[in-house]
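Student: Below you'll find a set of structures to go through.
Laboratory data are not the source of any read-out in this text; all were calculated from the coordinates shown. Predicted model only: the values in this text are computed from it and were never measured. Cβ atoms are built from the backbone, for glycine too; each structure is taken alone.
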Structure I
Amino acid sequence: MISLDELSPIGFGSYRVSTSEHGFALAEAIRLGCNLIDTAATYTNGYSERLVGAVVASVHSSADTFVITKAGYPDPPGTQHSIAPDFLAASLDRSLERLGRPWVDGFLLHNPERLLDDGVETDEFADRVAAAFVFLEGCVSLGKIRFYGISSNVVATSPDPVLGLESYITLAAHAATHHHFRLLQFPCNLLERDAVCNPAGASLTVRARAAGVATLANRPLNALVDGRLVRLANYESHADRPTNDDSRLLSMCVEAVSGQLVRSGATATPLEFPVIQYVADHWADIETTDAVDELFLGLLQTFLRALYKGDIPEAEARLFARLHRRALDNAQKRMSDRAEATRRDLYASRILDATDSHPLQVAACSYLLDAGIDHVLVGMRSPDYVHSLRELIISNRRPPG
């Protein structure tokens, strides 16, 4: 089996993977040398784990990849966040079934700080984590997991000691003399640098390395600044290229809805439906590609399936797909413009080297590795995206120190 010291610097983040293209991307990443794959029980309602399991089985030996999954969020939906041993046991078994393997390399408690948000007192929180760690040490003994750890959004930023690395290590030491708490995952990127920068003392990454805990950065290309998403990547945008008249395309979509309403005997007009009104008003000025997909693949698709009684004609489906593509183009241009403005700010503050001509996503990941992060998890959902990071995947670089 692959050891922690052999993990690739860039890992495949599987937060929103479920399609065949995502599978091709994962297979290509593995082919290039990416042997670290991160998923979770609740990512895309379990489809993420199934896809990871299927791809790994088809292109690689399970012993040559290091797969991490997580538990804590309701699985299935409808229950409360939990790290109770019985909850973890059931979640682990479901994950192993979906992954199609008898063991998982890494098993993380998924944002356990949510328990405090739900009103659990600090002492009770520590007791629950301690019980979870005892259970996970038992899973190691049974051969169901190799290592365990924490995935936390606040471990690098919270002033509460119970949510800090040292507290988790102490609880793990109580669970077993030679414990297997070896993984710590958290958000870190060019604009959220708390894990690698600590003016008051040793950074989280330095303390983790001293304790023998591997650090994994998630959200390396998605920064949250004042509640707003800043995408740290360059896009090829088609928004400025000649296209069919956008207003005509929108009119054709609205006319298609109008025609189906008439055929179904409805008296309402298309713009009386909030989702159609929203598309008409905002399709061209949505800020992010994720928000575009949420609108077109979520709300609008649900409306159209109901309107056409589950059978959307091919011509109408192509029409709305064209509008979806144009909306993505516009959002990508906005995101690229914001990313370039951010890059200029990072040059000015000397966080990035102004002579570095690499794409922003490469520069962002390189910065984290150079700053001491062991592994950077990137949601590479297309083969082209994988190849944009090829240089880092095959570099086998390690953090300094």
Structure II
Amino acid sequence: MKYLNLHSWEVSPQEAIKTQKDLKSNISLKKSFSKIDKIAGADVSYYKNKMIAGIVILKFPQLKIIERQSFISSINFPYIPGLLTFREGPSLLAAFKKIKNEPDIILFDGQGIAHPRRMGIATHLGLFLDKPTIGCAKSRLSGKYASVGEEKGDYALLKEGEEVLGAVLRTRRKVKPIFVSPGHKIDLSNSIEIVLKCTEKYKLPIPVREAHLFVNQLKNNLVANIKANQITATVPTEEKTKILLNDLTARLKKLLGNYIYRSDDQTLEEVVGNLLKTKKLKVAVAESCTGGMLGEMITRIPGSSKYFQGGVISYNAKVKEDLLKVPPEVIRKYGEVSKQVAKLMAEEVRKCCHSDIGISITGIAGPGGATEKKKVGLVYMTLTDGKKTIARKHQLFGDRQLIRSRAARRALNMLRNYLSGI
């Protein structure tokens, strides 16, 4: 996707303000499109000195994702309210440059003309992209407004004197409104209409929400991208090596405590297998989001048939109901991803597999399936022996594969702790 090069981004804050004022005369607040086939959402996220810009393209009006592009860069402009486009704009444009499915209209997580100089990010980048744009902000930057009705679609005009800057729009009943303002090549009434058409069960319109989820998932991937490494130290003598190793081992044990499962080369799977054999116990698993990963980890070890009874991969709610006897009303009330469902899954798999221990995992591996209350990476797991029940809730980070593997590993470590009496 191409864009115009209207000015340099390497400017001082004073020069940035002048640039905004100079661009103001180029804004058009007239509808410039006849139909919408594709719509985009744009947002950014931050991690340390990095900025993650993300664009999500959706088919309209179905609102199904057809493309996602991102760009990660260093932060090159200070945080100054009213000048955020100079901080975020270059990265967003770099992400737009990768887009193959050019959108007809773009929704930004930010302001349009509801800005002190009428140059919010939706307006500013609308000029660069020469596209109709809408600002969808969670807070007010400029203007005043009266009270807003409580029903979806109710709104109050956002005004500065007699000038209308946008609308304070209720997108869900009795949920805080959002601040909608036209960016470029669109009027306010069409901006409101499009935002409402893109809003279903969430406060934010779906294109903006999907862009928000996308960049935060990318941020989580950055946070989680910590690889295991072997630490090597060169020491003059063997005696000093032993002293160094003993000191380091003692410090790590103090720091990590029960997270250390061995000080030799045994894997977690081997440690758990040996504990099960020693205690002459058998285990069975019921997995949802991990799709069999926990069972696969346990059965990597030769001879695991002595302690592994089997498992149920209950990826679908109907399978949870039919094979694991989870009552439909429990799923309807609490959802498949809940501690209540995890508990029932563990109890039933223990019984049906004639096992001493039952373990269950249910969660949201992503990228879809999340809600405002249940985010991607939410995982519930339960261990039961028929008398004692241990339940855990985790909020994991990373991409889909990383969340699934981490969930399986945490469940296996929960079993280790149980067997070790921790």
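Student: Where does the value -11000 come from, among I, II, when helix-only ellipticity at 222 nm (-39500 (n - 2.57) for each DSSP H run of 4 or more, over all residues; to 500) is the thing being computed?
Tutor: This value belongs to structure II.
Student: Ranked by relative contact order in percent (Cα under 8 Å, 6 or more apart), which of I, II sits at the highest value?
Tutor: I
Student: With mean count of other Cβ atoms within 10 Å over residues 88-95 derived from the coordinates and found to be 21.6, which of I, II does the value describe?
Tutor: II
Student: Now for a separate question. Here volume of the Cα convex hull per residue in Å³ has been calculated and equals 193, so which of I, II was it run on?
Tutor: II
Student: To continue, here is another question. Tell me which of I, II gives 25.1 when you compute mean count of other Cβ atoms within 10 Å over residues 128-135.
Tutor: II
Student: Can you say which of I, II returns 23.8 when mean count of other Cβ atoms within 10 Å over residues 344-351 is computed?
Tutor: Source structure for this number: II.
Student: Which structure, out of I, II, was mean count of other Cβ atoms within 10 Å over residues 112-119 calculated from, if the result is 16.0?
Tutor: I
Student: Given a value of 0.40 for FRET efficiency 1/(1 + (r/R0)^6) of positions 200 and 272 (r between Cβ atoms, R0 = 41 Å, to 0.05), point me to the structure among I, II it was derived from.
Tutor: Considering all the candidates, the number was obtained from II.
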